[in-house]
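Please go over the structures that come below.
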Structure 1
Amino acid sequence: MSDDLPVQSYCLMLLRHAKSAWPDGVADINRPLGERGRKAAPLMGKYIARHKLVPDLALVSTAKRAQETWQLVASALSSEVAVENTRAIYEVGASQILSVLRATDPAVRTLLIVGHNPGMEDLAHELVGSGDADLRIRMADKFPTAALAVLEFEAVGWRELMPGGAKLARFVTPRSLD
């Protein structure tokens, strides 16, 4: 990449999958959403749409509960979103998720990742260096299922996102929308 590319605004949304069920004999990757998760995911989709946060690209874990979360979120959005289903964000830590998002094309200005804890929460804490103190405290207190952290940063591209380099713009949970 050329050093003369302009600095632009980027938005990273980290959405933890909605609450899942724990059926006997079902492998972790195949666990579906539970009733609470099926109610929470559309709420988050409506929030994303209402606040004009529709992503250019969604990176979605291949786990069934993440896939179902995305489908319910996407059903609330008014426009089509490019989707990349990837196992690279399933059962991994923050550093692996960061590596995946750093490989994102800089033309993608708003990126949504639908994934799992502890990686999603750890990544949010690692990246956030500024933002509303109350939001940061709420996020540090608990990052529940279907929680959405919206981070903003200025850079030439995703590869420049560094620990502490993002501002926490929003932190929303299904309970805060009730």
Structure 2
Amino acid sequence: VADLTGVTPAPGGSHVGLGTANHLADLGAGMYLEVIGPDPAQPDPDVPRPFDIDDLTEPALVAWAVRTTDLDATIARARAHGFDPGDAQEMSRATADGETLRWRLTPPSEPGTLRPFLIDWGSTPHPTTRGLPSLPLLMVTATHPDPASVHTATEALGLEFLVRRAEKATLTAALRTPEGRQVALS
């Protein structure tokens, strides 16, 4: 991300037991980019790392999340409309200054499905309130062999999300660098 944009995402912290750590950048409008990868300070986890990190051979934009303030109600509403985002899981991690952040989320969808997972920060301050480096999001584009399968999920969540038919599932974020250039992460 830093090589492409000139913006170095801020260190977030380690996800103990998952074998991952993250860095964050503010995308604007209450959204953020999470750069997540193996954490060399942790032993390999007993389970695969989330987002199929162990199978990636290069950086990739592989998932997206939808923020909610009532995770249980959002899950129930999505299920009533034909999309099961999975059960809520409690998560936490320590920040660089030792504060513990807590949130709840649904599991990431299978790779290549482009279906979002859900996240609820509860009483924990949202990451974008922490003075993250700015990398404004201009738009997100997506392709999928079966766009209707993605629309089932997004429509159940009350979202409009354009997905074009293509041979391969892709997710691309267009970002504006501090110099005003537009770059694409995919």
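Data table
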{"read-out": "Test item: helix-only ellipticity at 222 nm (-39500 (n - 2.57) for each DSSP H run of 4 or more, over all residues; to 500) calculated as -9500, pick one of 1, 2", "value": "1"}
{"read-out": "Winner on relative contact order in percent (Cα under 8 Å, 6 or more apart) once structures 1, 2 are ranked, highest first", "value": "1"}
{"read-out": "Test item: P(r) over Cα pairs in 10 Å bins from 0, in percent, for residues 57-152 alone calculated as 13, 38, 36, 12, 1, pick one of 1, 2", "value": "2"}
{"read-out": "Label whose coordinates, when Rg/Rh (Cα atoms, Kirkwood Rh), for residues 9-72 alone is calculated, return 1.02 (choices 1, 2)", "value": "1"}
{"read-out": "Read-out FRET efficiency 1/(1 + (r/R0)^6) of positions 105 and 137 (r between Cβ atoms, R0 = 30 Å, to 0.05), computed value 0.30, structure in 1, 2", "value": "1"}
{"read-out": "Given 24.0 for mean count of other Cβ atoms within 10 Å over residues 145-152, calculated: source structure among 1, 2", "value": "1"}
{"read-out": "Structure responsible for 25, 17, 16, with semi-axes √(5λ) of the Cα gyration tensor in Å calculated and labels 1, 2 on offer", "value": "1"}
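Only the coordinates and a few stated rules stand behind these numbers; no lab work does. From a predicted model like this one, the values you see are computed outputs, not experimental measurements. Cβ atoms are built from the backbone, for glycine too; each structure is taken alone.
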